[in-house]
Structure 1
Amino acid sequence: MISKKIKDVMQSGSAIRAMFEEGKRLASIYGKENVYDFSLGNPSVPAPKAVNEAIVKIAQDTDTLALHGYMLNSGFESVRATIADNLNKRYGTKLNFKNIVMTVGAAGGLNVALKSIINEGDEVIVFAPYFGEYNNYVANVGGKVVVVPPNPPTFQPDLKAMKSLISKRTKAVIVNSPNNPTGVIYGEDTLKELGAILKEQSEKKGEAIYLISDEPYRELVYGNNQVPFLTKYYDNTIIGYSYSKSLSLPGERIGYLVIPDEAEDCDNLLAACGVATRILGFVNAPSLQQLVIGSCIDEKTDVSAYDKNRRLLYDALTEYGFECIEPQGAFYLFVKCPIEESKFVAKAKEYNILVVGGKSFACEGYVRIAYCVSYDMIERSLPYFKKLAEDTLK
């Protein structure tokens, strides 16, 4: 018999994955070119050429034991130092290798961080809309998710509502900017106020409330938008980063945690994350990919391709009459449903347009469109989006 906890997860499923699988089914019937699958945030822009070259060079030139053997659970010190130096140069921080823990992507990093700080029954506050897997990550360690309701039309965090939800069991707050699913970047003033509230409430509580920043989309920003680095605004910050989107490496599962010296009980927290990495079964982040990151620290993905997609889709859908917020980062468009969400998703599927309902992100009445697809596919889908508008915006 499988465990009740896993059984519950299996039954609730993932709407994103389910829609992705539906896309495969429809493609087998109608042909791939006639299905417009916007369900999964799978980067369409290739990884930089230097990444593939580094993989080959490292595999050829590195001693087998050094390449494929065990290392500290927190990762290669040389790679961690390279990451720390890069962050210091970009954000004016004062990190060193010990402040970095290499992780199995941002998801692995968040699970490590939560395992390190959460006790049974502790509460973790999240801002809707949010990535639904946070529910499972928190449940994995016996915690409870507390949801701050969405704040349309800006979708900036509702800090007054958050403050009202802080209790003696609150142990952490998770933020995600640029945000999945809205593409919104949380502004500097918002983050300063968030930090001030958490500092005040931590002092009142007599124990740190950690701010966990989930940042897989940090490098995917448009125009003059910038993503503030949160350790500047609140000492008890844990940053989780992934190269899945920034270097188009989702399947390689490589990222890191940042825990600054200013964080309460920093040394023990860093040691706990190393232990959590081991006991969660990761043992360490993939060795080859760590070395690749160390070699390619200054490489970037081609954000202009996503920006081109963003402009085409946003301009077309708003012209058709749909209401949506213009994304500042990431590669998602969050569209308000003109009719009941489930009916809108079903109606879109009649035109072989696959989107994910906002209910999956604790924000019913919207759909998420992942535009990390080919420009050509978006162009081909537009006549059907127009028909969808004509059907639902009457």
Structure 2
Amino acid sequence: MGGTAYKLTLANEGLVMDFADDLDPDAVAAAQEAEEMIKSGATDVMAIIEGVVAEAGPEEESPMAELPEIDPVRVALVMPSTTTDLAWSQSLYDSLVELQEAYGEDVIEIAFTENMFNVTDAAAAIRDYANDGYNLVIAHGAQYGTSLFEIAPDFPDTSFAWGTTTNTGEEEGVTNVFAYEPRAEEGGYVTGVLGANLTESGIIGLVGPVDAGDAKLHVDGFVAGVRDANPDVQVNVSFTGSFGDTALAAEAANTHIQAGADVLTGSSQQVAGAIGVAKEEGVPWMGIQADQSPLAPEVVIATVLYDWKPTLLEMITSQQAGQMGGKVLQLTLANGGQTMIYSDTLPEEAVAAAMEAEQGIIDGTIEIVAEPR
């Protein structure tokens, strides 16, 4: 009446290979040869699998173990907001701290100055760090460029960096400045696809700071992702004109919700105000730059996380190899500078669509075309 275990194998034809007619003949021949080897017993698949597992060991090697060797380095960071802004400044600071934890404080020394939105004050802080002998001074804001190009020539043994930009100061004769640019349209596109698959009202609200830099790229990519996923979905975009005014961001979020938006997104440190509104109204929020879920875990459903570690290491290793600047470094999905985080509460089909978009950007099959605005 029972008690027998049955196996479906190639030998007993419980498994039958079916190859498409348009496959490369050499590939099919190799597969058929493997099939015959398994049938005859010449290839023991389970032994191969067990051997691979044994070689791999009980634990996977941590990605941090693959970090390059570096000499001791002193890094200073000048930021327009705080290390806890849940956006632009925190994303870079957190990555820098993670590197310090991986290498040790004796290898990476960190100093930072917060709330330097005033360009004159920021310039003074940048110059002070250079005077103090820091190897790499990062001016983490596009507003710092003019000051940086004036300061950098005075300290040829110090590397400087700024973003978001592609200008290294080459035309000005500056040789010790790195430029960095998050390609925010990539993560924006992915969350656009996700939002289009989530909205029931057919309206999504986006709260931006200014129509420039990576904020503009985010908007362009997001709108393109929504359009490609569902052209019937409407994206209402509002710019507050501020990176840090949380009250204006909250007002913009309220306006979007009143206009029928049932999904919200936005960028920069101002969005703490918008997320507060999303939390009150129970509207899903998709973030970018830093992980904003600690602020409202019940509504923050996805994040385009900026991982600056590869960029920071590129600057450090370049400088220690003798190249003080002159490189433009980008954060992309392909190089790990952007990482997608999805909430476990999301529908599987929506996440699948977003992940397909993510892979399409990485392998180049998706071209992000911005609509004129």
Structure 3
Amino acid sequence: MFFIASSAIAQPINYYDAAQGKTGEALKTALHNIIKGHTAVSYDYIWTAFQTTDKRADGKVWDIYSNCNFDFGINQCGNYTNECDCYNREHSVPGSWYSDGAPMNSDIFHLIPTDGKVNNIRSNYPYGKVDNPSTTTLNGSKLGSCSWPGYSGTVFEPVDEYKGDIARIYFYMATRYEDVISGWYNNSPQADAALQNNSFPVFENWFLEMLGEWHVNDPVSQKEIDRNNAVYAIQQNRNPFVDHPEWVYDVWSVGFMLQPEPDQHVTNFSAHTITLQWCDAQGPVLPDGYLIRMSNTGFENIMTPQDGTTITDDFWNKNVSYGAQKATFGELTPGTLYYFKIFSYSGNGNDIDYKTDGEIQQVSIKAR
């Protein structure tokens, strides 16, 4: 029920107006000022929040670390021994990185329901790329030495389907907590591996480049859009990098994304117009213009104009000034063969004089 309602909760009109036209650190700061001061909830309330922010279509808990089928409330951790025993409240940015401080500790944007056993395996390690895992979970998440250039410590790699989600969560956290995040640097070796001691660009180069790649390879999904709306309904702030994925590149110069590809091709593609072209007539006496006449039955049915009689533009006739060298006939029927003749003329009105002797230029073409 909530997901049906939440899809209708779009970003407020003018929500991002203060960020328009900015790039780099200035854009990040503008976004910080828009999304800061959210309505904080208690850590206990997170269990309730998950019921609207992370519910699968079948009503089960949407856990990105496992393929388990958890029921809200019933399968809350507690104790666990194996995967699929229970689900927990995972801090995607580990609490030890910011000393479990508020409001980070209960910011729903980076709190996600995950299998308790896998949550424990991930511990407070940074995310990373693992080629030779020491541990592989049931859904393919991996723990092991980082194989991304620039860092070789222990990291946790989620499955590809959710890497973009994680990246955009981290870009949100770097923006929402711009005013305090530089102080997270010395809180743990794991935090130091991913973070710099500053408010911009926040992340170590290896980590930033990896997040940018994850952002591109796993674009914003409907799951993220729905979750963004659901969290907004609770916290009254949004993840701008879900609403505007292009801002990742605009802020950090990583994660360049083309605009979303259109879903469908056009239908009934046809050339309902035909454009004719020519080179102007030459000679001592240049024409003032041209009359192009059209028929859909044959050249022989195109009447020769009479001197002294101006032909008014209509569906079948076009007058074009000397030098234009182009005329377009529109609203044609696809599949019909159309015939055209062009007549040079001098003068206008009662003194108009058409050139009708010699070889009249003509062409036929089928509308598509």
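Read the figures in this text as sums done on the coordinates, not as results from a lab. Small disclaimer: the values here were computed from a predicted structure and weren't measured. Cβ atoms are built from the backbone, for glycine too; each structure is taken alone.
Given structures 1, 2, 3, which gives the highest value for distance in nm of label points 7 Å out along Cα→Cβ at positions 284 and 348?
The structure with the largest value is 1.
From which structure (1, 2, 3) was distance in nm of label points 7 Å out along Cα→Cβ at positions 36 and 92 calculated, if the value obtained is 2.2?
Only one of 1, 2, 3 returns 2.2 for distance in nm of label points 7 Å out along Cα→Cβ at positions 36 and 92, namely 3.
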